[in-house]
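Some structures are shown below for you to check.
Values quoted throughout were computed directly from the atomic coordinates according to the rules given, and no laboratory measurement underlies them. This is a predicted model, so every value here is computed, not measured. Cβ atoms are built from the backbone, for glycine too; each structure is taken alone.
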Structure P
Amino acid sequence: MTTPRRALIVIDVQNEYVTGDLPIEYPPVDVSLANIGRAIDAAQAASVPVVVVQNLAPATSPIFATGSEGAALHDVVASRKHDHEITKSLPSAFTGTDLADWLAQHQIDTLTVTGYMTHNCDASTINHAVHAGLAVEFLHDATGSVPYANSAGFASAEDIHRVFCVVLQSRFAAVASTDQWIDALSAGKPLERDSIYASNQKARTMQASAAAMV
């Protein structure tokens, strides 16, 4: 089993999600912030490079306006050292940035994703990374979601986060807790991944068992 050549990417851990107009609701933001800090500390202790990403919007935007307090990096990230910094204006941290080139230069084969939001910039970056041939890890307790209501319906932050984690684990990333990742990091091992087929078979078995009990 080959030891992963990891980089930890910390996506958009900005004040907007904590004290601004887009507060993370699930997992609780104090939990995710603490785990983001732990992940950065563990990465640095293991000589795993840390990439910090910051989303910036035009000055007229209601959220992440360039130069605003909401757009600033949260102190959990701003107070810690990192190896590379990226600014972006679209969901994927790869689009319009030098991330792909930087990862290639450092011979990274596994991208560990933390930060916000699970269903938006995290998922977009994860999908982009998989299409680029990288293995991906996603720390489900070092990320988070907000609720949505629009013409398609309503979804709570917990529902959005849970469903995206299940879908990501089925094909796109190894989804794990920060504790599990730190253990894998210490052991030099990859995290367990799943597949679409296996995930569907498990679901069908669970459904059949539930139906038989009715």
Structure Q
Amino acid sequence: MKPHSADVILTLARLNGLLRTRDVDSAGAPRAVLARLTQDGRLVRVGRGLYALPDRTPSEHDSVAEVSAKSSTGVICLISALRFHELTTQQSSEIWLAIPHKAHAPRMDYPPLRIIRMSGEAMTQGIDEVDVAGTNVRVFCVAKTVADCFKFRNKIGLDVALEALREAWRGKRASMDELWRYAEICRVTNVMRPYIESMVAE
């Protein structure tokens, strides 16, 4: 094993948190060195094409980080975004991921994915980029996530959308202007209006 290549790969793993095989390729290091480091226990395989240092501290959002590392165009959405923002009591074994209509869904052994296809501003607006254990995670912001919940209420349930709206408003996590902006982008202003007016009147 070439020491230089091994050092490059281990440095990438330390910097990125999660190491992708394409990161190794981009750095010009042989994949055989990656395999040897894994066999030697200096790296652990955490998913298809994903590796990490064995002493890496697991994050509450590890699954979200793993999905984000595998999808350069995907954005964490709906139930997974609600969980990320601590706006719901709902549990889901799946990671909800929004991708452009013509994009390929990432291939994952684990965790299971729930793919939601979006287009236009609904796909490109309201994205927060957050560091999770060294991995850049793209997740829709609170107001966009609330609007998405109303748009996809048939998939997740109106009760979940209402819970998200109440938690976002009461916790001052989203302003009225933000809620209306994303309601317009998601074309759910008429759906959200009576619930927002009732909430404000309380």
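Here is how the numbers come out for the structure above:
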item	result
Which of P, Q leads on relative contact order in percent (Cα under 8 Å, 6 or more apart), largest value	P
Comparison of P, Q by distance in nm of label points 7 Å out along Cα→Cβ at positions 7 and 119 - largest value held by	Q
Distance in nm of label points 7 Å out along Cα→Cβ at positions 111 and 135 from the coordinates reads 1.0; which among P, Q	Q
Test item: mean projected area of the Cα convex hull in nm² calculated as 11.9, pick one of P, Q	Q
Highest-scoring label, criterion being mean count of other Cβ atoms within 10 Å over residues 31-38, among P, Q	P
helix-only ellipticity at 222 nm (-39500 (n - 2.57) for each DSSP H run of 4 or more, over all residues; to 500) derived as -10500 - corresponding label from P, Q	P
